[in-house]
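Multiple structures follow.
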Structure I
Amino acid sequence: MKKAKAADGKPFQGVQKLSVSLDFYGEKIDVGTLAWSKDERRAYFEYHPDFAEKRLNVSPFKLPVSEGAKAAPNSPFAGLHGMLNDSLPDGWGRLLLDRYLQKLGYDFRLLTPLDRLAYVGQVGMGALRYVPDNSLSKTDDAAIDLDWFAAQAEAVQGEVDEADVDRLLEIQGGSAGVRPKIMIGLNRKTGKFVADDGTDLPEGFDAWLVKFKSNVDPSEIGKEEYAYSLMAKAAGVDMPATKLIETKKGSYFAVQRFDRTESGSAHVQTVSGLLEADHRAPSIDYDTLLKVTRLLTRDERHVRQMFVRMVFNVLAHNRDDHAKNHAFLMAKDGVWHPTPAYDLTLSEGPGGEHNLAVDGEGKNPTKKHILKVAENASIPRAEAEQVFEQVQRAVDRWAEYAKEAGLSERRLQEIDRLLNKRGPTTAPDVDISPSP
């Protein structure tokens, strides 16, 4: 294969081996070594000899701690193990890296997953860290203008060469999903915020994520997602802190990061990473999600919480509920529990169906299908009925959350017609964000 070369003729040096570690609540732990096989087009991972002593089962289903090198499957993650694939940006983050390398004159299509992990380096989501670290050097200027970033994000999506790709890439934090986003440090007492480039934040500032509008989103997506976060919390869904940041030119949805704590970074794995399940197409269902929750956490309270989220996604028409939009976090003692919910919006799934089927039904799941999933998960019918009614009451109050978020009356009523069947039946179709 012909090597990629930069504009100055210098060949691109691909990464053949990576050291993998955990920044686990402030403690650096050597996890293992990742190597790339050119001939097989897949990676091999071997745990560090001392890692077993830590008793941290970082990927219990597909990459359990044991001796010897373990080959990754060729699919669904282009020859990478699921645990490590969770570190790779997709959607927005991948687009930025591709644009950055293209600007340098490299053919980004020749990058292996290990090359991309090296660009994640020490600043990715979760606690996994990679050496060599090819992530961008940090700027000294911590000043941040959300309107400027929103304009830059729009320029990148519009193929505008003048976009400051370097700055956007520097603080996208290895984030996933199609929506443009940046990482910030927010002081909730003063309302001030600074750019979060992966280094230590100033005292009094917490790690938050701010989202911008993609080129396929409804015009009021920031307010809309904030209203959904309020509705989800009222429905009993465990939510992180959320905020709507208003500026002169826009309204931006912000959410506190659950992978960053006062004592350091937390290890997080999506269901996609845990099961090596493709998140770009339907690959598991809600029965599987509840089974995984029970096996991983051994706590029935967490199984009930995942059931609440399923009911909310059905009644609130969040069909972008794929395997990467459900995740688990490992506590300091190695015990797993579900992360707070995230990416809850009005959305369509593939072909207008839920990514995760409900008792085999993806397009029009009903209460009957929901109760069957509860039965399969050994959740008492009376308890399942109670959850359904609780979520239904919250969704029925959609207008309250929409008004609190400042959503326009037109958009409020459009969504109310879809969720609660109120309003004229001849109204135009509702603008819904497609799945990434």
Structure II
Amino acid sequence: MAATEQRRATWKQLGPGIVVAATGVGAGDMVATLIAGNRFGYALLWATIVGCLVKISLAEATGRWHLATGRTIFDGWSSMGKWTTVYFAPYIVIWGFVYGASAMTATALPLATLFPVLPLELWAVLAGVSGLAIVWFNRYAVFEKIMTVLVGVMFVTVVGLALYVGPDIGQTLRGLVPLLPEGSVFYTLGLVGGVGGTITMAAYGYWVNAKGWRDSGWMRMMRLDNRVAYVTTGVFVVAMLVVGAELLYASGIALEQGDQGLLQLGDILRERFGGFVATVFLVGFFSAAYSSIIGVWHGVSLLFADFVNHVRGRTDTDPVENEKSWAFRGYMLWLTFPPMLLLLVGRPFQLIIAYGVLGAFFMPFLAFTLMWLLNSSRTPREWRNGWISNTGLALAGSLFVVLCCYELYGIVAGA
């Protein structure tokens, strides 16, 4: 039953927002922001801020749907027709298979550098299995505490590094002015749309429910939680851009694409500031990558369990029950063990094409279905979208459509 009063929002209750933001910001986002600073200095600082505002809009809409209606996001999608299931079913299966290998490899890179006693592939396996164990044997409350520690480590190390290298205050302020340097248009769109934005944004509502926030009385708390999380993410992302601008742009050093670029930055830090600074950065790199592993293993498994429940005609379950379900644990196993084959044999071309095509559609799918659900009679009138929410979701959806077309073009052109 919906609460009639708003519960008091307190800082001590923050949690699900930190979880979703930390899960969404992984090694790939760190590289993207570093390269933005590497290529364009501070010029795209404004784009990182816009990106955080876009994610606040999307996460708030997801959380509001769960709290206002008492229904999950997948329950909402199901009410829109079978086409949502036709899209979602292959997407979550293929996505999990490919993402599992990517996440384990990204986490293994700093471990293999810090502790070269084991090969990269073995570190990747250990990262995946340990992430599985943490989620398998713990409930949400413990999982949230672990994620908070990882967020603290990645935040302190990266922001501390940015302060250590010394941001240029004048250039930082100029970077707040929306400008597009030559050759930066689609890179800017990717920076706005990519940082902290994945399928895990759809998991936010499940984490809100797992926290114990079950009705509209928690709306104020959810909104505070969401804003604090993405402001924290924004500071983290700006810090990465500062590092790229100060260490790489000014020196004319070209950073490699992909997770290897972070290892390259570690080498640069070691040469310029010594082994201690480089080690601290690699610890932050590990924390960002590992938080994505356990965040996805938990959040997307909750989403998958809800999907399975709906296929079986069960819509009355909740996240606490789903954490114990065979579907939840089965998807964690799917994320962990089959992707290990990709660590050994590489990624099959056709699978990567399917992964790219299905993945390109997800964020537009999320933005526009949220607009649909939150403007319909499915949502109590009090909690339907206002003009601010509709504007934010429309802008986010339009942005993601452009990014979707660009990514599809890249897939076709590279085929």
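Please compute relative contact order in percent (Cα under 8 Å, 6 or more apart) for structures I, II and give me the label with the greatest value.
Going through I, II one by one, relative contact order in percent (Cα under 8 Å, 6 or more apart) peaks for structure II.
A value of -9500 was computed for helix-only ellipticity at 222 nm (-39500 (n - 2.57) for each DSSP H run of 4 or more, over all residues; to 500); which of I, II is the source structure?
Derived from the structure labelled I.
If Kirkwood radius over Cα pairs in Å, for residues 21-100 alone comes out at 15.6 when worked out from the coordinates, which of I, II was used?
II
Only the coordinates and a few stated rules stand behind these numbers; no lab work does. This is a predicted model, so every value here is computed, not measured.
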